[in-house]
1. To which of P, Q, R does the computed value 74, 39, 25 (Cα extents along the principal axes in Å, for residues 71-238 alone) belong?
2. For Cα extents along the principal axes in Å, the calculated result is 97, 49, 36, so let me know which of P, Q, R that is.
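Taken together, the values in this text are just the output of simple stated rules run on the coordinates, not laboratory data. Since this is a predicted model, take the numbers as computed values, not measurements.
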Structure P
Amino acid sequence: MANSTRSERHGITHNVRVLSWVSFFADASSEMLYPVFPIFVTQTLGASAAVLGFIEGVAEGTASIGMAVSGRLADRIRRRRRMIALGYGISALAKPVIGLARTWPLALVGRFIDRAGKGLRDSPRDAVLAGESTQQVRGRTFGFQRGADTAGAVVGPLVGLGLYEALGHQIRPLFFIAVIPGAVSVALVRLVREPKTSPGPPKRDRALGQRRIGAASVKLLPARYWQIMAVLALFNLVNFSDSLMLLRAKEVGLAFASVILVYALFNASYAALSLPAGTMSDRLPRRIIYAIGLLVFAVSYIGLGLTRSTIWVWVLFAIYGGYWALTDGVSRAWVADLVPPELAGTGLGFYQGLIGVCVLIAGVWAGLAWGADGRWPLIVSGVIAGTLAIGLLTAGRALDQPRP
């Protein structure tokens, strides 16, 4: 009992640990394929960078719009474990669809199905994580989960590279092998304990509350939530898919194996820094940690746009992992701070949905503007992100959530 209380006080409960292992295996499955996907689309299937940007924009947009819908459902039906398991299952089964593709439209269909699964699972999962923590340790909770998730993104590419070499440099078999860790993640969801709801008001009042959540929950979100949504949306209009970053790494001169290894390095940096960044955001305003992350993003994007050296690609991808660590879990904790527990799924889901639309737009414009080497989209995005970061640091105090 003492250990349980201590875990809750530090934000790492049974459900947080289980969901972290679920994320580890699911990300090992997905990230086994992610660094090879740009090469598969542009070389094996013969598509252009603009098509790749479109596919990734649609994929990430689908995931995030799905999160908006699933977040509201999670608040309404309260069967979050089932939604989480179904979402991970759909993603696992979608991967062979991409492996069967002979032209890029089927690859688009596979990525759409895969990300639809992500859209179904992530908001209920994040709502469970938010409910497992208090505001004082929420950054640590999300940082721990994001660190485990990203550790899978280190293991996955390395396993994928080993299999690629063992299979005689064939990419297609990887899409079928990736189902195995995906299935493990689905099995582990059974260990999640469905969060208990409090007895609450009488049944009639609960029904009225459910209709209120289902019909008008977005209107119940506070004004500061919408202010932060505006800031996050503005940034994500220039935050295009990492697939294009990997394409840039190849264009600078990295070989196939090196592209996979540099992606693993990026994820190792992300995984190692996620928990410290989340813990730091529990002690300082989350706005400041997020703004520092945007400055790191600016350095990474501008540097990758300007460099012609493969050595600098390795350095910049390691730095880029710091951006994700400083913003991904921190932004989720920041959003969760702003909404009441009964609207956690809705608030986190709408956040992901809004960001998804912005990422879709970013992927399309960056792909169209990519040109021969992609330098200018990277530089433009980096300058805008850096400007926004300075604005958050110097004039964003009104966005801070008072600490209890």
Structure Q
Amino acid sequence: MSVSILYHCFGLVKLEYLKTEFYQGKVIFWIRLRDKICSRCQSYQVIQKGKKYRMIQTVPVGLKLAFINLEVRRFHCADCGAIAQESYDQIAAPKKHYSKKLVQFVCSLSHYMTVNDIASYLELHWNTIWEMLSSYLEKFVPTARELRKLRHIGIDEIAVRKGHHYLTLVVDHDSGRVVHIAEGRNAASVRSFLKRLRRLKAPIEVITTDMWAPYISAIIAILPSSHIVYDKYHIIANLNKCIDELRRKEYSLNSKLDRSIIKGTRFLLLKHPDKLNENAREKLKKLFRVNKSLATCYQMKEMLYQLWRCQGIDNAETFLITWCKMAQETAIQPLIKFANLLLAHRTAVLNYFKYPFTNARVEGLNNKIKTLKRQAYGFRNMTNFFLKIFSIHKSRYALIG
């Protein structure tokens, strides 16, 4: 067998190939190191004083598991007088039954498969796979040197369990990687990280977020010179909540006939108009004929989409003020409340026209995290979950189907 194959496929160098054995569906390569060297002083003046064999699992060959049966010799060194085993660190770490090449293979698979899948494929224990992955995944945790380069970041939360259990994520818009994770969705979830950025003198220029008050208060208190940009999709989402609140109120106040028309229209009202089919449009038209308040709210939502199509911040500000005045004149309380909120935070809304960033990249990572969680059927501890999230930008998850 060619020694070149062992080098290129398994990373084995400076060795002597002895034989290949096929046993119980496994491929076993018998090898030993080519040079006789003292592991203490690197002298070649050694005398062999015995040997033993060490079985080390390596990268599989096709569908068959592969092992290296390494002949480990013991030498007596004439120069330093030591009696010790030869070193095989280039093949495997001390006291490990798997090769360094297999660790690289497992780390590359981790971007496409769950830990259980890898463990099942390689017939290794779950803990062994995590042992291989831990040091590799820790490399994705941002260092102080990397954090000093941050300029544009986005803050958002993701639900990880039932019962309002959230994680707060901070994402670098430029690289698309997660740079901070914390449990909860309050000011404390981002305060320590923002203070660290301030301490590192990171040139934070733009922070995108939703209209969640705890995040805003922490940003203003710690990084007052940064520019807050409200994510446009979250602004529309807040307006959708007002429409849904109005729909529930109208449903409770109207007669049975009108209720039958309002029933089943929740998602039609919340959906983007361009995504409605003909049947949905007809159902909404029927609803709007009997309920003017919902019709007005829906028309105001369609009009608000035009805000982000304005050319320049001055035109956008004029449009926003006009829209808010129209909303206040409707006498619809949820809509008036939303318009007052927009006016109070119009600087952050209009900052989009200076710094056109959204939280779309953050939402994309949120979807990846949800897919990761579903495929893994949950994680045993939050530390492992956090490590996987820090490397999520390298992953290509897709549910089988």
Structure R
Amino acid sequence: MVPMYLPVLIDTDGITGDVPVFFGGVNVYLQQEFKLFRKTPRWLDKLFDSRWVLRQAANREGSTEASGLGPLTLSMLQGADGHQKKELDRLIDWLKEHEKPDVVHISNSLLLGLAPALKKALGVPVVCTLQDEESWLDDIDEPYGQMCWDAMTEHAGDVDGFIAVSKWYADEMCKRMSIANDKMRVVQLGIDLDERDPVPLSFDPPVLGYLSKMTESLGLGLLTDAFIELKKNPKLQNLKLRATGGQLGADVGFVRGLKAELSKHGIEEDAEFLESFDAAGRSDFLRSLSVLSVPAPLGESFGMFITEALAEGVPVVQPRVAAFPEVVEATGGGVLYDPNEPGALVSALESLLLDPDRARELGRRGHDAVFEKFGIDRMAKDFAAVYEAIV
């Protein structure tokens, strides 16, 4: 596994310390903005690829927002014709010297500019995962958004197989990138099931949870509004709200506004917005919930928070959009609602918060399904089967 843009900032057994970072985020930016850095020697580039510098870049507020990054995204998709050509040459040289892969797996289609050169230089098939790229590209200012889609569609011909994380997303990307059906596979995301030992759901008090980026586009504002409405029910006066998932620069003000709105209703003490978002903390967080909901109005390509919650026995409430119905129905661990129907989110949440027995049954059913169908070992076997078929 070769890290791109930033070093891997979480503990993993898949990467050893001697694997360098390629297309380091600082160098990619400098090469995009200043011609001088497209010709600088490797010893200087290496300074900007140091873990300390890249960690500072990772912590920079707003640095990963799509708005304004259209030219850089397009340049990366142009591959050998883009401003980061020397980064691509370095990656190819390293792979030739240190590895001779049987297949190259590109982690997302925003990196498809690498495919033609990698395939030509290494003489091996190229596979690409598809997961939520459209949410990034649709936020890019025009004309760059469409230019990026055009570049991805062009490079689709250099890829031997695509792997979408859901059937819904496979169909969506086949249409948007003109991908032939025989090139598309579906491998649903799996999670690490070690140490997943759910505790009995507590409703004393009931706790409504949110686990995703704390931003407006993913529905945190909608859930906060629903929480305010739910608190008006005498049977739910002791309801709590807990949210976590990280935030970027623009999200800080958004969350501050949510807190102010809760304060107007005198219930700010009943809500927590947690900044910590590490793996161990997520498990403890989920075990503190009664129900989880991430009411993203446009949905997602999968929604791993669904299987993470269900692995801990926590049922979910999700809008009937994008891949959410596919995942919720495959697990049987939640309730779906129509996001276009006024009051539907509140009603769906009430159906579980006021019926602990039903919530526990859905959580148990979802937990069993996740352990049967959505483990990381199953995902690895499915990936391996795709590689074997293509190679």
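1. Working: P: 63, 38, 33; Q: 74, 39, 25; R: 66, 42, 32.
Answer by label: Q.
2. Numbers: P: 63, 47, 41; Q: 97, 49, 36; R: 67, 44, 39.
Working through the options, I get structure Q.
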